[in-house]
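Structures incoming, each one as structure tokens.
Nothing in this text is a laboratory measurement; each read-out follows from the coordinates by a stated rule. Since this is a predicted model, take the numbers as computed values, not measurements. Cβ atoms are built from the backbone, for glycine too; each structure is taken alone.
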Structure I
């Protein structure tokens, strides 16, 4: 299973949140289904998001590429260090974290 392909499906008929502040809020409220961070994101940010996700029982996935590559995979013209999957749509992206 390829993350980029699954993200395209999510973007087509699902819903995502981009940005550390928005992802943290969704983790604290329990509204997201999965959290993805870029491998070059600051270590303390990754650790915080992973800790919040673990405490909330939400799957966490570290993208192997950079934030620029994650932004490209999300069809955004800017780097994306973190994102939250709110609705997965027709994708199987939640299986990546297991």
Structure II
């Protein structure tokens, strides 16, 4: 799907991994770090998880929502084929 490339650009290909015990000990600074630098992988004994900022989570879910609507995706694809010379600026639309 098209959002795969977008997501790959936004997310680093390698997440910093930290033990859950370390994350628990410094949760508030870790939240700031995630908001400023991107997601981290939390590694537990049985499972792992990814901690992302709310802003990043909202962007991911919005992208997935848009990508799940065939009519919207068709409009995006057709718009992407339009030559730049034919596109209007925001000022021209208003």
Which entry (I, II) yields the derived value -0.64, -0.97, -1.02 for log10 I(q)/I(0) by the Debye sum over Cα atoms at q = 0.13, 0.19, 0.20 Å⁻¹: II
Quick check: -13000 is what I get for helix-only ellipticity at 222 nm (-39500 (n - 2.57) for each DSSP H run of 4 or more, over all residues; to 500), calculated from one of I, II. Which structure matches? I
Top of I, II by relative contact order in percent (Cα under 8 Å, 6 or more apart), largest first: I
To which of I, II does the computed value 2.4 (distance in nm of label points 7 Å out along Cα→Cβ at positions 70 and 86) belong? II
